[in-house]
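Below, each structure is written out as structure tokens.
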Structure P
Amino acid sequence: MYQNVIDSDLQDGIDSKDLAKNLEHWMTELPQQLRRVPIIYLAIPGSHDSFTVDITMNSKVAPDAEKILQKLQCLLCLRYIMARWSKTQSYSASEQLRSGIRFFDLRIATKEREDNLYFVHGLYSDEVQTVLDDIVSFLETHPQEVVILDCQHFYGFTRQTHIRFMQLLTSTFGAKLLPYTEHMDFLTLEYLTTLFGYQVITVYRSDEARFGQPLLWPSANFPNPWPNTYNQTDLFNDLDSGLKSRSLSVGFVSQCILTPSLSYIFKNLFSNLKDKCGFDLEDIRTRWISKQCPGPNGGFNIVIADFVDLSDNLFAKTVINLNLKLLNVQNLKPCYPILTIVNEANNKY
């Protein structure tokens, strides 16, 4: 039965060798065979520190910054340097979505004398509600696309702030939020979007605050280890090790990023993160990703990067096209029991 499905997909022109021709709709246009593969086995591109595009030298120092930087925030020259090393993305939320990014790394903070919440990375960036509105607007017009929101860090949050933020998430996305489930091996794009209209998975990495919230997912379902190194050799050794040891029953996030130390930044004050950790890493990042294999055999799933706009969205295109490897019958064999479950579920609706 599954061989017939693959053959029919290939006959329909799926063997074009490019799944990233239309980045804005790449999930929608995946061959049906891939839309029936669990999302924990798909290759999905994401952005690291996703919403920093609005950081400028006039941005205020955020509570996630080093304490010494917070004390010296009145120095305009300091904020000028911080802005050059804090901005990790050149695209807005809408631009990232149109460029194929489907996993977002959220760092959220409060601001004194304000009720609004903001995204931060050393400095304050976009207002949270504005970005969430952009995401839901995209999803409304792209009903077959799915995003994963990783609420990674919270700064200045109290119990009441958590409650307010969780209410903001549920009120913004409503029925699009996928409720937490213990098992993930039946969560395919077809199951999520076609059968039930789910388009948002929200990981909430504060288990104490999240407890009892059925629409938010715990950290354990999407392990997201941080390499915390500026050495390229160490980075890729760490990434390889993570993939080898990952659990195949949940998702997995590979952070393909370099993290400069304060001493390194001080040695390169007049450079910036994009030059030192973007352009310098891009070629080897692309080569490493190209060698990976999604699915239960290879283990590759979600990968996040800085400056996803480089070289005309080469990062997203490279990741998305890894899914072509899943059209190989041998790579899909371990998925057969899962596909059986999905097909049985489909027959019920």
Structure Q
Amino acid sequence: MYNIIDLFCGAGGLSLGFELAGFNILAGFDIEPNFLDTYKNSHPNTKGFNVDLNNIDILSFLKNNNIDSKDIDVVIGGPPCQGFSTVGNRMIDDPRNNLVRIYADIVNEIKPKMFLMENVSGLASMKNGQGELIKDELIDIFDEIGYNVKSKVLLAADYGVPQFRKRIFFAGIKKNYNFIFKFPKSTHHDKKSLFSFFENSNSYLTVKDAVSDLPTIECNESAEKYDKEPENDYQKFCRKNSKKLFNHKAPNHSKVVIERIKNIPQGGNHGNLPDDLKLKRGYSNIYGKLDENKPADTITGNCGCASAPGRFLHPTSNRVITVREACRLQSFPDYVEFMGSSSQQYKQVGNAVPPLLAKAIAFEMKKSLSKFE
């Protein structure tokens, strides 16, 4: 079994995916205590450290916590990138991107066989102030510390996640090993595409596929027990090892917000409202109602906003989605209980890597790791 550590682990979407692929998670690191509470709760056999990675000597820290850095096969994580300036310094010189540098330094100190770094998909086309693609700049950083790196933007829906979520991944292998990592092939496709005619092709999972077995609730209601049987394999996966339904509480909306929601069709938004219910200002796609027959839009950290709903209205109930419904759209199993306040729970779910997407990558990394032996 291969060992990993997860830097900037958040609620643990990456870790969970690697765990589902058979990896052993030695430790997760995050500066947000509520995120780490969720992480530790769903990874009871993993050490969780609430630390600022800026302020520790990673090798000494691991040793003091009885983790031998030589046992770490893979480092994974998604360091936040905020300084995407188009003028001035290179991206890596921007102090707001220090965490990317910290991630690279930790990889350099531990020297694992492989690493995986995740970030927002927009990074694939962004340029720094010197006209370089930021992704190429990042690849150069890892090249300098001894890794061959491949990057690719992956769509979560292509791997059995009921969500049109794109993320960029950087996978690195030590240069002294003469092979290149291959990202996983898609397992799911749009039913209207040519791929749908292939024998082993699966259609994209939809919002309905993901949440139809959850108890029906309206504003300010909650449910802790299932009242329906699972209707498909995805729901069976989500409910495996779950005896209680966590985080299925609907936010409370004002009467005018509910009235707006009632007047929006599935797949519609604020633009579908009659003039007397429209807001005078705001983004055109607010009050977006999910289409139950399609994958969801990209789940964000504010997907549960009750006073000014974004693009995450429930397709059939007059409310925004619950934390648990957001989890289902991200492919988090139901046994994962999200900790902290309601807003913190939504943020944790929205910031996470979908576990099933992480699992697909982890299986490919496992194939690469077998070549080291």
Structure R
Amino acid sequence: MNAPLKRAYAFCARFGLRVPILLAPMAGACPPSLSIALMNAGSLGAAGVLLMKPAEILAWAEEVRSKGAGPFQLNTWIPDPPPARDPAHEALLRDFLAGWGPTVPPEAADATPPDFDAQCEAILEAAPPMVSSVMGLFPPAFVARLKERGILWIANISTVAEAKAAEAAGADIIAAQGAEAGGHRGCFDAAGAERQAVGLFSLLPAVVDAVSLPVVAAGGIADARGVAAALMLGASAVAIGTGFLRCPEARIHPAWADALARTAPEDTMISCAFSGRAGRSIATDYVRAAVAEGAPAPAPYPVQRGLTAAMRTAATKDGDVQRMQAWAGQSAAMARAEPAADVLHSLWDGARALLEG
């Protein structure tokens, strides 16, 4: 057996998996049904719990634990500093957004995410085999509590410097996320998220060389060739998000799922147009207008998320992908509208054939 396959199988044996292809945690797009299907097929389930209250976190974990035969992870954001508020600029944004959806009331900008400390307590109570972080590192006291309970920590990073910091902070696994990834990237510095857009196949080998921990490759992987290439470059496993979104178990809006199939790599765009944090989505009419010259700059996270909520809700109700928060990685068109287990096994069978050949 060659070195990439030995490394992948060793990762699976260590962490209770049969397939070294993990579900990437996606806030708002990781229903229990998707994790259950993948866990039962030998993968790692995942939930992005950023928008979930403690009771919702516990309910999600209870359902996947009762129906899924395998491990799972719970993922949350490290909080940003309180956003700088500018009422005059927020008024400009409300006027702009009114052209894309319902009238936006001033109080929409006051939106706040669920309490991080309460989420952490719920995560500990749920006792998943693994947790993961994005946008920074867990506080040392929380890391100590994870280790007391034997819960492994996957630290999502986007630069070599972040990977080294995560290893020093006690992470057990590094998830190296390239700029090709859909949705929000796990950048520690919000201001630098768009400037430091490192592609996966430059980031991955540099991170593998810089740390002694197992590295999971994420961002733009959606077919067997990508899986095999990541393992050849030193990854122990890969994480896939967009590549599973067209599976029926993902339960995303049909208009979003259909649009993914038509999205070329150059038809995606990184912007702060939906949340105030840099994220890659389909380059829809709204996104292009929001980043055009003369458009008001997005407010910081989570103010922008609150301001765009009415538009996003209306777009989903109307089935209008041009106004939806249609996250998409650059390999979106490779996603297949097939059962998640079938996609998983096809990816791994194909990657293994490439690596063995």
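Comparing percent of Cα pairs over 32 Å apart across structures P, Q, R, the highest figure is found for Q.
Given a computed value of -10500 for helix-only ellipticity at 222 nm (-39500 (n - 2.57) for each DSSP H run of 4 or more, over all residues; to 500), which structure among P, Q, R does it belong to?
Values: P: -10500; Q: -8000; R: -12500.
The correct label is P.
Of structures P, Q, R, the largest value of Rg/Rh (Cα atoms, Kirkwood Rh), for residues 159-318 alone belongs to Q.
Read the figures in this text as sums done on the coordinates, not as results from a lab. Quick caveat: nothing in here was measured; it's all calculated off a predicted structure.
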